[in-house]
Each structure stands twice: as C-alpha cells, then as structure tokens.
Structure P
Amino acid sequence: MGGQALEFLEGCTDETPFCLSISFKSPHVQDREAPCFLNDPAYDGLYEDITIPPAAKSEPAVHAALPAFLRDDYEGRIRWERRFGTEERYQESVKRYYRLIRGVDAQVGRIMEALRERGWDDNTVVIYTGDNGFFLGEWGWAGKWLMHEESIRTPLIIRDPRRPETRGTRRSQQALNIDIAPTIVEMAGIEPPVVMQGRSLVPLVEGHSPDWRTEWFYEHLFNHKTIPKTEGVRGERWKYTRYIETDPMFEELFDLEGDPREQVNLAGAGDVSDSLAAMRERWRVWKDRLESWDGQSAWTDPA
C-alpha cells in the first residue's frame with residue numbers, strides 16, 4: 001500500500017490538487033491461528049531484548065470482578081485467551097503488534113519523503129489517525145468493542161505546514177471520526193454539507209478556541225452472540241454506558257476526572273445518584289434527537 005501511494009503521487013503534477021486516502025490494514029490481527037499478529041519479517045528482531053510490562057487493570061482479580069456476561073463468554077475474553085492467555089503469548093503478541101505499527105511508520109516516512117522530493121511538503125496537509133482503540137489485556141480482554149477509553153480513544157495528528165504558529169500544540173477538545181470529512185472539505189475550500197454530523201477541525205488547527213462539543217453519543221449495535229450491544233454518552237467528566245440487552249440492564253458510570261482509568265463503576269453508588277440520573281437523561285435526549293433526525297436537514301448536537 002505504501003508503494004501504491006508513491007505510484008499515485010508520481011501521477012500528480014504541481015498544477016493539480018490531490019486528495020490521497022490510505023487505510024493500512026496493519027496493525028491488525030489474524031485470529032485464525034497463532035501467531036495472531038503477522039508483522040513484516042524485516043522487523044522480527046525489534047523489541048526482542050525487552051520485556052513488555054503487563055497492561056493496566058490486567059490482574060486476574062479485575063477480570064473476576066466483572067459481571068458474568070463480560071467474563072468467559074465475552075468475545076473479548078475469548079480472543080484474549082488466543083493472544084494474551086500466557087505470559088509467553090502476551091510477549092509475542094504485543095511485540096508483533098508494535099512491529100506492525102513500526103511498519104506503518106516506515107510507509108508514512110516514505111510518503112513524506114516523496115512529498116519533500118517533489119517540493120509539495122510545505123503545501124500538503126497530512127491527517128494521521130486510527131479507526132479504533134485496542135485492548136492489549138486491560139480488563140482481561142482483547143478486541144475493541146466496548147466504551148472503555150482503551151477502545152474508543154484514537155490518535156489524531158493534523159500537520160498543516162501553512163500554520164507554523166500552531167505546530168506542536170495539543171488541543172484538549174474532543175474530536176470524532178465524523179469530523180474528518182468536514183475538515184477535509186473545508187480545507188479544500190468547500191462549504192461542508194449541512195447534513196454532516198461532524199464539525200470541521202480547521203478552527204482548532206488554526207489555534208482558535210470556538211464553542212465546542214462537551215459530550216457525544218456512543219453506540220455499538222453489531223449483532224454478535226458474544227458481544228453485548230451498548231449505548232452511552234461520553235462527556236468531559238462523566239461517562240455513562242448501558243448494556244441494552246442485559247436483564248437486568250447493566251450500567252456503568254465513570255468519573256473521568258477522579259478516575260481516568262475507569263477502575264470504579266459508580267452506577268450503584270448512592271452518593272452520585274444525581275450524576276447517574278443526569279447522564280441517563282443525556283442518553284435519552286441524544287437517542288431521541290438521533291432517531292427523530294431525517295438525515296436531510298441540518299444536524300445540531302442536542303448538548
């Protein structure tokens with residue numbers, strides 16, 4: 001894929017703007033048989049001389065404290081056994097995963113060098129992101145399907161060489177994958193369609209501090225017999241998750257300010273009952289707003 005990207009650039013000219021989208025398959029996993037992470041053999045020697053520390057919240061007691069439907073029969077636990085079930089398996093899998101990331105780095109480097117060679121380095125915006133987070137043993141899980149931070153947080157780097165004054169800055173606003181399209185559209189000089197639910201990140205790239213989202217709606221409704229369906233709202237401080245098909249319904253409430261690693265589920269704590277009720281209401285408002293939207297009129301967040 002790196003070679004195809006270079007071939008694309010060779011077909012471009014100084015006079016013709018381009019938009020090149022590259023979606024690398026790696027780092028990814030192949031679960032049919034070990035080894036699950038198939039890195040380029042050129043990187044086999046990387047990380048051989050180090051020991052990967054255990055993941056946070058990977059102690060057996062943490063997994064044992066989870067509700068039954070998130071333990072042995074949950075798909076994340078089934079895949080944990082294949083990838084991380086022994087110390088040897090954990091070391092091999094994580095090192096191979098890091099090697100896959102190193103392979104992506106190498107291809108991005110080739111593409112950036114090609115831009116420099118053609119003199120386009122100072123007039124090409126580069127957006128680097130991922131499509132999902134990943135459990136590397138946290139909670140005793142593998143995979144990505146739940147609303148925990150390890151699963152939903154992704155990297156996002158926007159390199160705009162026309163904005164040297166903001167180079168190296170880090171923004172605290174919450175960006176979503178639905179923001180990428182309106183960002184590219186605005187950078188191309190086009191007004192984003194009103195039906196786009198995302199927001200252009202251009203004001204943030206330019207160093208401004210506009211009014212911004214303080215919460216967003218989450219859902220994972222994929223039909224799978226061993227992956228529970230979930231919905232929720234992720235705010236700046238509070239995160240609320242409901243497992244919508246459990247009986248009785250299981251809820252999670254985390255105070256991201258006081259407990260950023262989500263180690264204490266406050267959904268059953270009486271002293272935060274007002275916060276739980278407020279987040280339940282935010283979930284209802286978001287769900288009603290999404291279900292009533294016709295997909296044609298301008299979208300506005302209900303926050």
Structure Q
Amino acid sequence: MPWLLLALALLQAPSPASLDARVHKLIAASGAEVAVVMRTLDGTRELLIDPDRKFHAASTMKVPIMIELFRQAEAGTLRLDEALPIRNEFHSIVDGSVYQLGVGDDSDAQVYAQIGKSMTLRDLCEAMITVSSNFAANLLIERVGAANVRTTVTRLGADGMLVLRGVEDQKAFDKGMNNETTARALGVLMLKIAQGQAVSAKADAEMAAILKRQTFHDAIPAGLPAGTIVGHKTGNITKIHHDAAIVYGPRPYVLVVLVRGIQDQKVSGPLIASISREVWDDIER
C-alpha cells in the first residue's frame with residue numbers, strides 16, 4: 001500500500017543533522033574563530049558555541065553604553081533631551097592626554113558637522129547605534145562614565161562584556177587595554193532589552209526601537225526572510241565582524257555571532273547570514 005511504503009521510506013531516511021552540528025560545519029569551513037549564542041525569549045531553546053571566548057568588542061560595546069544612558073535617564077541623573085556640546089576632544093585612559101577622532105575613520109559624518117554646536121543625548125544615542133558613530137559613542141561614554149557602564153553590565157549578569165574606554169584611544173590600544181566581549185555576555189544584554197529587564201519596560205522598548213533602526217544589514221538580517229523585524233547592533237574592525245540581534249519572528253529569539261580571522265567583510269557577512277539562516281530554519285521548522 002502506498003501509505004505503508006511512504007512510512008517505511010520516512011523511517012529509513014537519515015535524520016537531519018542537529019542545529020549545533022550544522023553551525024559547527026559552517027564554522028569549520030570558514031577557518032575563522034566563531035562564537036554563537038542563541039536563546040528563544042521563552043527560554044525553551046538555546047544554542048551555545050564557544051560562548052565564553054573573548055573577542056575585541058568593536059562597536060558592540062555601544063549596546064551597554066546605551067543601556068547605561070537610559071538607566072541614568074530613568075534615575076533622573078540626566079535627561080535624554082539635554083543638549084551636549086560637541087567637541088572633538090577626548091582623554092586617554094592611560095594618562096589623560098587629549099586625542100581626537102578623524103571623520104575618515106568613522107562611519108558617519110553628521111556628528112562631526114555639529115562640532116561647536118550641541119546635540120541631545122537622545123540624538124547622539126541614535127547615531128551611535130543606527131549608524132555606529134564612534135564620535136557619538138565617545139561623547140556618550142565620557143558623559144555617563146565607563147565605570148558606570150561596567151557596574152551596570154555586572155548588575156545585569158554580563159561580566160564577559162568589558163567596557164574600558166572610547167574608540168581610537170591609541171595609547172590604550174598599544175598597552176592592550178581594549179574593550180572585550182563574549183557571545184554569552186552580549187546575548188545576556190540583548191535578552192534583557194528584549195524582555196524589558198535591562199532598565200525598565202518603557203526604557204527597554206525605546207532601546208529596542210533604536211536597535212530596529214539599525215542601518216547595516218549584511219549579517220544576521222541577511223539570513224532572515226524578507227520583512228522579518230530585527231533589532232541589532234553590529235561591530236567591525238580589522239578581521240573582526242560581529243552582530244547581535246533580537247529577531248522578532250513567530251517565535252522571537254536573541255542571536256549573537258562573533259567572528260575573528262576573516263579580512264573581507266564580504267566573506268564574514270555571508271558566514272554570519274548563513275548561521276542566522278540555519279537558526280531561523282531550525283526554530284521555525
């Protein structure tokens with residue numbers, strides 16, 4: 001009988017490889033160091049691949065800066081709509097010496113156009129996250145304090161994220177004093193925002209909305225079906241390409257992929273997108 005033949009065929013068919021095995025295969029083929037953390041918001045599914053390996057945080061360190069900014073606003077120690085003077089003058093954590101940022105090394109020129117004027121903390125946060133402005137990040141980290149960012153990160157249980165300084169502090173870089181993260185730590189921060197537990201339900205909803213306005217979409221979003229809502233933050237420097245996302249699918253989840261060792265982002269981007277696609281397919285199967 002046809003139905004019996006079909007049943008026998010299904011029984012004899014090889015089982016599909018697990019999500020863990022499929023993602024490990026992609027990583028092995030890439031030759032890169034890759035860490036992956038995925039967790040559904042309902043807490044029923046999880047994927048952990050090298051979750052505690054340390055990576056240069058690149059621009060993913062802007063996520064905890066945003067959280068601390070909103071925490072201080074919630075506490076009343078600052079206002080998101082207060083104006084901050086725009087000065088291209090920052091201080092090395094090594095000796096306090098002054099350094100400046102160059103517009104040619106940044107991802108956005110709009111904040112530089114405001115030098116000598118002022119911008120609100122809210123607008124600076126928008127630039128820091130959506131277009132990954134380093135200038136905005138440095139202004140905000142000096143405003144809220146790196147030590148306060150670290151305290152908040154610890155309170156949220158994301159100790160693998162270490163925020164020491166702003167961007168382009170060459171003296172600190174030369175001494176190996178860099179911002180670091182693990183996939184687990186970044187995943188904790190994104191999960192807290194997604195669940196309304198980073199600052200407050202209202203503040204976290206505002207932060208999630210900013211993440212949804214991200215303008216770089218070559219990594220995690222590229223592996224998702226068209227139209228999928230995703231809030232995320234990327235991070236890129238030489239041989240480093242990260243993406244951390246809240247994916248608002250039928251079964252929402254947080255996904256973090258950290259990559260080290262691929263020079264060309266036209267290669268690392270598709271790798272992250274491939275991992276993203278495997279995760280989506282597995283969860284929504």
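Numbers for the structure displayed
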{"quantity": "Read-out semi-axes √(5λ) of the Cα gyration tensor in Å, for residues 178-265 alone, computed value 32, 19, 9, structure in P, Q", "calculated": "P"}
{"quantity": "Structure responsible for -0.57, with log10 I(q)/I(0) by the Debye sum over Cα atoms at q = 0.09 Å⁻¹ calculated and labels P, Q on offer", "calculated": "P"}
{"quantity": "Structure from which -12500 was derived, helix-only ellipticity at 222 nm (-39500 (n - 2.57) for each DSSP H run of 4 or more, over all residues; to 500), options P, Q", "calculated": "Q"}
{"quantity": "Ranking P, Q by distance in nm of label points 7 Å out along Cα→Cβ at positions 50 and 170, the structure that comes out highest", "calculated": "Q"}
{"quantity": "Label whose coordinates, when relative contact order in percent (Cα under 8 Å, 6 or more apart) is calculated, return 24 (choices P, Q)", "calculated": "Q"}
{"quantity": "Answer label among P, Q for the case where distance in nm of label points 7 Å out along Cα→Cβ at positions 18 and 162, calculated from the coordinates, equals 3.1", "calculated": "Q"}
{"quantity": "At a computed 1.39 (Cα Rg over 2.2 N^0.38 Å, for residues 146-193 alone), which of P, Q", "calculated": "P"}
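No lab work stands behind these numbers, since they all come straight from the coordinates. Owing to the predicted nature of the structure, the values given are computational and were not obtained by experimental measurement. Cβ atoms are built from the backbone, for glycine too; each structure is taken alone.
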